[in-house]
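Following this line, the structures themselves.
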Structure 1
Amino acid sequence: MGTGLACALLGTCSPGELDTHPLRGAIFENLGAVEALKRELNRGIRPRWFFWRDQRGLEIDLLEPEPTGRAIGLECKSAQTWSDDWDVTLGRVTGQMVRANRALRTAIVYGGSSFVPGRGKRPGADLVPCNDVGDWLDTAPAP
């Protein structure tokens, strides 16, 4: 579902109303997913993105396996500033992928406006504004 339609159905009338809305995070995750999907659909590519969770509850918002055995992972956070605990999830997911013999390149898609390469404690975890997801996917180096 598009984020605009979701907000309309929730009765939000302005962007400011989302600042304290209990579904803000879920709406933002949807926005990140829509941006990733739009990129592929606009190129005539069938999207391969999916939500990933293991049996212990470890999860990542968007995961796209590539035919080469690599994968792309996106974690979406609606906050506008960095939080150190964002790296924890990505580190655990990366560990799972390594154990499965899959290289993973990751980004944290967030509500801020600045692109920050390698912001995470692990190399390669870039901090990407939501509107720049498509550009990051086009230019990010392979793992």
Structure 2
Amino acid sequence: MKAILVLGCRLFVGGIFIYASLDKLVHPQAFAEAISHYRIVPYPLLHLCAHLLPVVEFVTGSALVLGIGRRGAALLACAMTLVFMVGITSALIRNLDISCGCFNTDGGHGVGFDLLWRDGILFLLCLPPLLAEDSGFGLERFFRK
């Protein structure tokens, strides 16, 4: 039962991260603009973040789905989700009326408390793959000696 929970969380979170990365990978300039609306990332780092974050999201999601480096990928997913939650909280505190830039770069979901809750749930779903001793399923078991 525990292995099924870990597998389900891995596939769900991994799928979310892969899906979230796709539009950003295709439209890095638009994603850079979405990041800039948060007014957190310094301009010299803006384009680096806009190019690097979707790649990290895609690799992390793929690793979770395939079950390769499960704990490391889950740790990255937790860390990214916490960073996203800090950004959303910052935007809410400063009353910014912006789109989150989460899944698409042409508008999308506005920053709000529902988005914060959604990311909180995503964070919780990252925990079973991170904390489980053995996922039971995935390609990483083929790489163990």
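Taken together, the values in this text are just the output of simple stated rules run on the coordinates, not laboratory data. None of these values were measured; they are calculated from a predicted model. Cβ atoms are built from the backbone, for glycine too; each structure is taken alone.
For structures 1, 2, which has the highest computed value of relative contact order in percent (Cα under 8 Å, 6 or more apart)?
2
Hey, semi-axes √(5λ) of the Cα gyration tensor in Å derived from one of 1, 2 reads 25, 17, 15; which structure?
The structure behind it is 1.
Rank structures 1, 2 by mean count of other Cβ atoms within 10 Å over residues 61-68 and report only the one at the top, that is, the highest.
Structure 2 comes out on top.
Given that mean count of other Cβ atoms within 10 Å over residues 5-12, derived from a single structure, equals 19.5, which label among 1, 2 identifies that structure?
That value comes from structure 2.
With mean count of other Cβ atoms within 10 Å over residues 45-52 computed per structure, which member of 1, 2 shows the largest figure? Please report the intermediate quantities before stating the final value.
Details: 1: 12.5; 2: 15.1.
Biggest value here belongs to 2.
A value of -10000 was derived for helix-only ellipticity at 222 nm (-39500 (n - 2.57) for each DSSP H run of 4 or more, over all residues; to 500); which structure in 1, 2 was it taken from?
Attributed to the structure labelled 1.
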